[in-house]
Structure 1
Amino acid sequence: MKQIAFLILLLADLNFISCAQDAGNNQTVRGIMLSSPETKQVDKFVEFIEKELVPRKVNHLILKVNYNLEYESRPEIRELKTISRVGVKKILEICRKHKIDLVPLVNCLGHQSWGADEKNIRALLKTYPEMEENPEAKIKNPDFYCRSYCPLHPKVHEVIFDILQETIEAFEAKDFHVGMDEVFVLGEDSCERCKGHNKAELFAGEVNKLNNFFKKSDVRMWMWGDRYLDGKVTGLGKWQAAFNETHPAIDMVSKDVIICDWHYKIAPHTATHFAIEGFSVISCSYHMPEIATQQLQEMNSIRKESSEQIANRMKGLMHTFWGSTSEFMKAFEGKEVSEKTKEAYKTFLSISAKW
């Protein structure tokens with residue numbers, strides 16, 4: 001029955017309509033994700049929000065904080081390029097002035113490093129190396145991507161929850177993004193705690209633990225959706241989907257988690273799939289205008305032509321930029337930037353013009 005409903009929705013006429021049209025009172029997300037600026041860049045960033053984002057009708061600003069806040073509860077968990085609470089307050093004030101929801105992002109579970117080089121280990125595992133999920137032989141692979149913390153370590157959530165709680169308070173957050181994409185190290189046989197555990201159950205357990213934490217503060221949890229997709233069956237591969245058997249977790253987690261469905265080179269209609277599965281979903285673009293347009297068309301068409309339940313789950317689109325915010329702002333000033341930044345900049349201009 002699920003498959004039949006899915007096919008019917010996929011065959012729906014994808015006529016383009018304005019993203020400004022809402023399904024009932026359900027607000028459409030017109031979002032952009034950027035890295036949080038350093039304290040010294042905050043004033044310029046505030047000006048950028050007012051000059052460039054507000055006129056383009058952005059109503060959600062997702063800031064990748066990770067460990068870059070000047071944490072007071074866990075001062076040992078700080079990166080070098082931090083933003084102060086005063087800086088966050090300035091950003092929060094300009095966002096409130098223009099009715100932009102400010103959403104912090106702190107990567108949980110995965111993305112605790114970049115590659116195998118110990119110089120690139122993030123603050124959590126650098127401070128508490130015993131909390132790492134042991135990748136064993138995987139780390140010898142020249143393509144090794146990133147480390148994870150062990151979800152079954154008895155002390156890890158004491159630290160993580162302190163970080164998340166302080167970030168909630170600093171941002172006065174009602175929505176919070178926890179990342180959790182591209183988790184390649186999980187349930188390893190080399191981990192004394194996770195060995196033999198079902199990987200989907202481990203992943204779902206961490207999602208539910210985090211979500212239950214946020215519920216206590218009446219905060220909605222956002223996360224990336226790639227680990228819920230079967231990379232082999234869908235043909236999406238190991239990056240946009242899972243090759244390590246985490247995808248059955250989709251039936252083990254709370255449906256009140258908001259899924260951020262990222263695809264940057266193709267538009268495979270997975271947003272509709274997540275909506276049918278019962279999740280609210282936000283499509284995510286990056287550096288190809290034609291793909292972003294297809295994602296927006298799907299989002300708007302399903303909102304228009306499907307049942308109210310499905311329509312209300314199709315939340316909108318979030319443009320993502322995976323580089324420094326200062327580099328992104330330079331593009332708006334007409335300064336020389338990398339080719340990838342140019343592409344992301346042009347994609348944002350293209351898609352925001354359709355909002």
Structure 2
Amino acid sequence: MALLSPDTTPAQLGFRMPAEWEPHEATWLSWPHNRETWPGKFAPVPVVYAEIVRALMVAERVRICVPDAECRGEAEEILRHHRAWNENVELFEIPTNDSWTRDHGPCFVTDGTRRRIVKWEYNAWGGKYPPYDLDNAVALEIAERFGFDHWRPGIVMEGGSIDVNGRGTVLTTEACLLNPNRNPHLSKERIEGYLRDCLGTPNVLWLGDGIAGDDTDGHVDDITRFTDPRTIVTAVEEDPGDENYDPLQQNLALLLGMKDQDGKPFRIVRLPMPDAVHFDGRRLPASYANFLIANGVVLLPVYQCGNDRRAITIMQELFPDRRIVPIDCTDLVWGLGAIHCISQQEPAASPQEAR
């Protein structure tokens with residue numbers, strides 16, 4: 001494992017971040033152990049993780065960070081009890097502060113024969129939840145254990161703030177990446193430069209605000225996602241009286257005017273929002289857009305409400321060759337995130353991969 005020269009960027013060497021629907025070697029998770037993330041509602045969360053692992057393990061490896069040997073034993077016991085254990089499930093003692101692997105895990109890029117890691121800096125969404133030193137070290141620990149060379153551009157970035165189509169376009173939001181609690185010294189143009197250089201995405205598209213209850217300052221993976229190189233699904237609130245109505249309508253208007261890396265318009269598909277989810281008097285960031293695309297399946301968060309069936313139908317139409325697996329996230333989202341937030345994909349290795 002080597003730190004690669006900052007003088008040569010991933011894009012200059014032909015590396016790009018693959019789209020999520022491209023083949024996976026594995027999905028990474030960080031086992032839940034911080035009870036403050038789900039105060040008063042922690043008990044059901046490991047069971048939700050087991051359900052997620054059970055859906056993934058039939059088609060790809062599931063690599064799970066556990067903080068220590070005691071937690072490893074507890075996690076294995078829960079997974080076995082819930083039939084979420086086979087040869088594809090691997091536990092690694094990699095300490096974490098929390099469970100949001102999308103944001104603290106490794107960002108993989110590939111040139112078709114080699115995989116590398118872009119190691120962003122992580123500051124718990126603008127310093128909101130210290131300490132976060134262990135989380136900030138996760139990507140380096142994975143690079144060390146698996147022998148991945150890596151770039152370290154030195155800027156704060158979270159996996160949930162970006163979504164790529166694998167062909168040269170990245171979606172993000174101004175609310176998050178231009179927030180001064182991330183990289184106050186960088187202009188919008190400089191941030192675009194980092195996205196182009198590190199992800200191989202010359203086409204950078206900006207949306208506006210995120211949804212109510214989102215403590216990440218507007219992660220794109222709660223609102224708008226690529227489902228193929230030319231198709232974008234975006235959350236739309238249908239109730240004009242709901243606080244999400246205006247920002248999501250504004251994002252929809254922006255999307256309808258956007259072009260891909262080849263100058264062609266996207267196909268925009270509207271995805272309803274679930275009924276508002278509250279716990280302990282707080283609006284939670286419940287959204288169907290926080291799905292995970294994996295080998296052969298799409299794990300879709302659902303919330304025990306009337307729009308669940310509509311969301312499942314829309315997603316099945318978008319992914320006719322994958323099975324849609326609904327996962328009840330009414331407990332998980334009390335931690336202010338859902339399936340995509342807790343996971344990070346590792347793209348499949350090529351047969352001739354050399355590190």
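A short reminder: the numbers here are calculations on the coordinates, not readings from a lab. Quantities reported herein were computed from a predicted structural model and do not represent experimental measurements. Cβ atoms are built from the backbone, for glycine too; each structure is taken alone.
Brief remarks follow.
- Structure from which 0.80 was derived, FRET efficiency 1/(1 + (r/R0)^6) of positions 144 and 320 (r between Cβ atoms, R0 = 30 Å, to 0.05), options 1, 2: 1
- When distance in nm of label points 7 Å out along Cα→Cβ at positions 96 and 288 is computed for each of 1, 2, the one that comes out at 2.7 is 2.
- A value of 2.1 for distance in nm of label points 7 Å out along Cα→Cβ at positions 120 and 328, calculated from one of 1, 2, originates in structure 1.
- Origin of the value -7000, where helix-only ellipticity at 222 nm (-39500 (n - 2.57) for each DSSP H run of 4 or more, over all residues; to 500) was derived from one of 1, 2: 2
- For the set 1, 2, ranking by FRET efficiency 1/(1 + (r/R0)^6) of positions 80 and 152 (r between Cβ atoms, R0 = 30 Å, to 0.05) places 1 highest.
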